[in-house]
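Only the coordinates and a few stated rules stand behind these numbers; no lab work does. Quick caveat, the model's predicted, so the values are computed rather than measured. Cβ atoms are built from the backbone, for glycine too; each structure is taken alone.
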Structure P
Amino acid sequence: MQHVKIIECPRDAMQGIKSHFIPTEAKAQYINALLRVGFDTIDFGSFVSPKAIPQMRDTAEVLSKLDLSKTESKLLAIVANIRGAEDASKFEEIDYLGYPFSISENFQMRNTGKTIAESILILDELLNISVKKNKEVVAYLSMGFGNPYGDPWNVEIVSKWTEKLSKMGVKILSLSDTVGSSTPEIITQLFSNLIPAYSHIEFGAHLHTTPTTWFEKVDAAYKAGCNRFDGAIKGYGGCPMAKDDLTGNMPTEKLISYFTQQKVSTNIQAMSFESAYNEALKIFS
């Protein structure tokens, strides 16, 4: 039976909430519920400046409250610089360091305050740190499916950056539809070209979507060979710079529904997912 990995992203869902600070205990309770579901990976927090992302300032404390004794899910933390990578690497519980690398100069500056040239140097050092600390880097190719900021974008540019990151040693590369601009045609074109050309890289799809376009995006990515999908329950979160207020993360329940219909294994435990879903409603209400 074919298997796909579903990566749940509570960090992505929570970090954009600016109206109030979600209590540390509530975050930990929610993530503990997610750890019982059967997700391949939980993108649970980030080691970035608390000024940049106030909601994630308690990531280390949340980590200390997680029960990892009965889960096979791995933990991923987002880092934006070398200091963040070094901080995250101190924790044995963290398996993956996620790094947002954009092929858009404008978006890279908005997102991390660094140029593309500076970001490549940071990514290179992150890869070195990951080897020393027994971690793995997940690189996110932001603006992977298009560019709304006027920077040049085409499939060849994405291919060029994939080649560069591959040579640097990136083994997990998640193409990110940062503002929901992807189309089934572009998704198909990218994955069907990149996956066969870089068989040593695990490609992922971090898709943002509106409620009416989720199916066509997931369907295109899966049928083009992608077996790694990021989601967030009910589609909470997403890029605050998206032009459409309805654009959010890919809803995890839609991913589960799609792969159930396709008779594809996800390791998701239905009762545990229902419990986590109810916890999400409390957190984000």
Structure Q
Amino acid sequence: MRAEALNPLAIAADLARHRALLGQLVKRDVLLRYRGALFGVLWIFLSPLLMLAIFAFVFGHIFQSRWPNQPDGLPFWLMLYAGLIVFNVFGETVSRAPTAVRGHASYVKKIIFPVGILPLVPLGAALVHAAFNFLILTAALAWTGHLSPGILLFPLLLLPAVLLGIGAAWFLAAWGVFIKDMTQIVPLFVQMLLFLSPVFYPVSAVPPGLTFIYHANPLGAVIEAARAAMIGQPVPWIAWAAALALGAAAVLLGHAFFQHSRDEFADAL
């Protein structure tokens, strides 16, 4: 394994060098997903809007749910939606990572193609969807009278989830080349992680004997920080910084593992 595999500056420079190609692959990925649909790429906007409307109806009118210790009048469904935006950046990236390389065997066999950017394509698509979700969340907060200047921090606070997604994507993309079962295992893991993360509830609602599980989950810290900024409360920066450090470590280790494994990709495919 080359020393550059663990050099953050070398990794960043390599990604910057191929940013145009990565952008084209992300654009192609997003457009292909909606090709042939009646409303085409409008579904990028319509899908989260419809989902938010369903959340508002089910949790706001049918269950009339309330977030524990939530500010007066703040709808439960907005807290839920904010948590899902954060989680889906990681979840969508990781769920598709096992096929990121396996699904592009023709690219892998081209010596000059930068295979390392393939696992980042699902992340790019996830960030496109997150951007539209964020716009809808901001509009919903303004409509309900709860828009706070802290919402401007929301994109920044996603950074640990992005880094965790990159690191996990490199690991899982490499494993996916050799272990086909990863395409079945990873979605199940992501679904379990969804319910083990404070998406549908805050960490404060977890029984004391189980809180250690949630404090060990870096996604939980990111979700809690994003929600705090959204409603204008103090951001738990220490927990967020710990998640950021863990995300940075995941990127370095994931990249090193991917580079160590890539020489065998062509033979396995």
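The value 22 for relative contact order in percent (Cα under 8 Å, 6 or more apart) was derived from one model only; which of P, Q is it? Mind dumping the intermediate values first?
On the way: P: 22; Q: 27.
Among P, Q, the structure yielding 22 for relative contact order in percent (Cα under 8 Å, 6 or more apart) is P.
Can you say which of P, Q returns 35, 11, 9 when semi-axes √(5λ) of the Cα gyration tensor in Å, for residues 87-158 alone is computed?
Working: P: 26, 12, 10; Q: 35, 11, 9.
Value 35, 11, 9 for semi-axes √(5λ) of the Cα gyration tensor in Å, for residues 87-158 alone corresponds to Q out of P, Q.
Which structure, out of P, Q, was distance in nm of label points 7 Å out along Cα→Cβ at positions 63 and 223 calculated from, if the result is 1.3?
Numbers: P: 4.1; Q: 1.3.
This figure was derived from Q.
Just checking, which of P, Q has the largest value of mean count of other Cβ atoms within 10 Å over residues 231-238? All intermediate terms of the calculation are to be shown ahead of the outcome.
Details: P: 22.9; Q: 13.5.
With respect to mean count of other Cβ atoms within 10 Å over residues 231-238, the highest-scoring structure among P, Q is P.
Assign the value -0.44, -1.03, calculated as log10 I(q)/I(0) by the Debye sum over Cα atoms at q = 0.09, 0.14 Å⁻¹, to the correct structure from P, Q. If you can, show how the numbers build up before the last one.
Values: P: -0.37, -1.00; Q: -0.44, -1.03.
The read-out was computed on structure Q.
Taking -12500 as the value of helix-only ellipticity at 222 nm (-39500 (n - 2.57) for each DSSP H run of 4 or more, over all residues; to 500) derived from one of the structures shown (P, Q), identify that structure. All intermediate terms of the calculation are to be shown ahead of the outcome.
Values: P: -12500; Q: -21000.
Only structure P yields this read-out.
Comparing mean count of other Cβ atoms within 10 Å over residues 119-126 across P, Q, which structure shows the greatest value? Spell out each step's value before the answer.
Numbers: P: 17.6; Q: 23.5.
Once mean count of other Cβ atoms within 10 Å over residues 119-126 is worked out for each structure, Q has the highest.
Work out which structure the value 13.2 belongs to, where mean count of other Cβ atoms within 10 Å over residues 143-150 was derived from one of P, Q. Please list the in-between numbers first.
Details: P: 20.5; Q: 13.2.
Working through the options, I get structure Q.
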